[in-house]
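Values quoted throughout were computed directly from the atomic coordinates according to the rules given, and no laboratory measurement underlies them. Every value quoted in this text rests on a predicted model; they were computed, and no experiment measured them. Cβ atoms are built from the backbone, for glycine too; each structure is taken alone.
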Structure P
Amino acid sequence: MEIVISTSSNGADQNQYQDGDIVQSFSDNQIHLCHAQLICNPRNFSFNNAGLRDPETLLEKYMAKSHKYKLVRVNTNDVEKTNLLTNETSVINETPNANGEFINASKCISSHLSNSTHGVFGVEQGLETWYEQSVISINEQQMIDDIWQDIEANSDYLKADHSLYPLGGRTQSNYLVISCCGDSFGVATRQSISNDTCFSRGESVRTPDTEEQPSELVAKRKWQVPYWDISNSLGISVEDIRNPGKISDLRELSLSDMNILDSVNLDKVAEGIVVETWL
């Protein structure tokens, strides 16, 4: 898990980022999925002479694993539609079926092909294959693992080399970025930090939303990392962390050198930094 931390305050207004606030967090699943999507972006794959994507490529393997439906044009009018989650298959055309589904194959294909980043596969027009309804999710661990198996089997990319979120240089110089691990029965581990725990660290503090009073922002962020207390263990001075001319990216640490999440982040409400006056 990675955490982006504010290293300055814009006054004392909690509606603005305060020094130490967790601005954003990235789970390991989110990081690996982001890289997989960048690698499997259609822009990285060429067209064949028919103006289609070649079948059985890494791109098609990715589309098949990340979408619910596979559609195959079998003739001028008919399209075979397969639910990849249930393997149920039906044939659709311009006549609505029992489920009310219908399609004008020619118009549908023409619409897809007008997009320069289309994902239509085949070796000749008239017998195209494409995919619909993305089901990709950072909570689908097996799906992400399967996608990376395909990437490693069909390219030179390795999952182990893509464990850092692709941050821009501005983020690295304006914020402190660190990696954190979980704690499972006293043993440091990555896997014990769930996606929900990770994303909760980017939550704000708001008043309850009621019929009488809509929710209002109390604090831009609920969670804080007092990095000034752990700078020695991070191997960097507070002055360097706060210097926008220096990059404070401390993510490439071994598991044994990472800080355990619960030991470095503070709940600003529990610590009394932010007071829930409405209670």
Structure Q
Amino acid sequence: MIDFLLQPLQYPFMLRGMAAAILVGIVCAVLGTYVVLRGMAFFGDALAHAILPGIAAGYLIGGGAREPLFWWALVTAILSSIGIGALSRSVRIKEDTAIGVIFAGMFALGIALISSVRSYSVDLTHFLFGDVLGVRSQDLVLTAIFSGLILLLIFAFYKEFLVMSFDPVLAATLRLPVRLLDYLLMVLIAITIVVSLQTVGVALMVAMLVTPAAAAYLLTRRLPVMMVLAATIAAFSGVVGLYLSYYLNVASGSAIVLTCTAVFALVWAGTTINRRRFEKNKA
């Protein structure tokens, strides 16, 4: 059993991948509590796909180097999030419609740019589907810096985000800068998505934002407890997913997301059974 646990850890890439998966999992889970409470799952999914033009542009301009891809994706994600917020507030359309418009346009632009690169299927696959085992030391440092910044801002504006999530009317009554805080939350989601790209990729990004937080939401209604539970589930899923990826020879990103989904299914089943037993005993 000990050999089973220690064998993958003898490789430096596994240690770096595990550290990245834990960092990304915690950040996604903590921020994901607000995504779940505010019903922003579609926003996260759309934003994960809307950064595709930035990835393609970074590849074309940087000549295939990985560093420009991150910064171009970051700029694209921030601009897309601000664009969605501005569009939904400046014209007579709902937010989900604005998300659909930006998502479709940006994703189509990304496909057009990628299709102009002959070797895109090889060079950009790790951004589409994740490659946590390919994380380098400098990538890990960058992930740690942005993760720390995101968590710092979340806890700095904890009370404001709490009021906005549970009672928007009260937030307006208290004269909180609701619009500015909305933009801040959108930008934080955008940065989180870009930071998490190499771990699970564009295709599976929304799962890390939503699934751990959704599982925690089934277990508690207290936001601090929900954040801790979601972060624990995400970190656990990251570690177990990497072990499954190593021993079963499957993609690391999909293994992490499948583990997270399995945890959610167990929590859902457990809470459903307990609720039915309670209702039966009460009757």
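To test your reading of the models, identify which of P, Q gives 58, 34, 30 for Cα extents along the principal axes in Å, for residues 43-178 alone when calculated.
On the way: P: 58, 34, 30; Q: 54, 37, 21.
The read-out was computed on structure P.
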Review point. Quick one: distance in nm of label points 7 Å out along Cα→Cβ at positions 51 and 187 came out at 5.7 when computed from one of P, Q, so which one is it?
Key: P
Exercise for review: Given a value of -1.27 for log10 I(q)/I(0) by the Debye sum over Cα atoms at q = 0.16 Å⁻¹, point me to the structure among P, Q it was derived from.
Suggested key: Q
Check your understanding: Of the structures labelled P, Q, which one yields 2.6 when distance in nm of label points 7 Å out along Cα→Cβ at positions 59 and 147 is computed from its coordinates?
Key -> Q
Review point. The value -6500 for helix-only ellipticity at 222 nm (-39500 (n - 2.57) for each DSSP H run of 4 or more, over all residues; to 500) was derived from one model only; which of P, Q is it?
Key: P
Check your understanding: When you work out distance in nm of label points 7 Å out along Cα→Cβ at positions 19 and 115 for each of the structures P, Q, which one comes out largest?
Key -> P
Review point. Of the structures labelled P, Q, which one yields 0.25 when FRET efficiency 1/(1 + (r/R0)^6) of positions 11 and 131 (r between Cβ atoms, R0 = 41 Å, to 0.05) is computed from its coordinates?
Key: P
Practice item. Compute relative contact order in percent (Cα under 8 Å, 6 or more apart) for each of P, Q and report the one that scores greatest. Key: Q
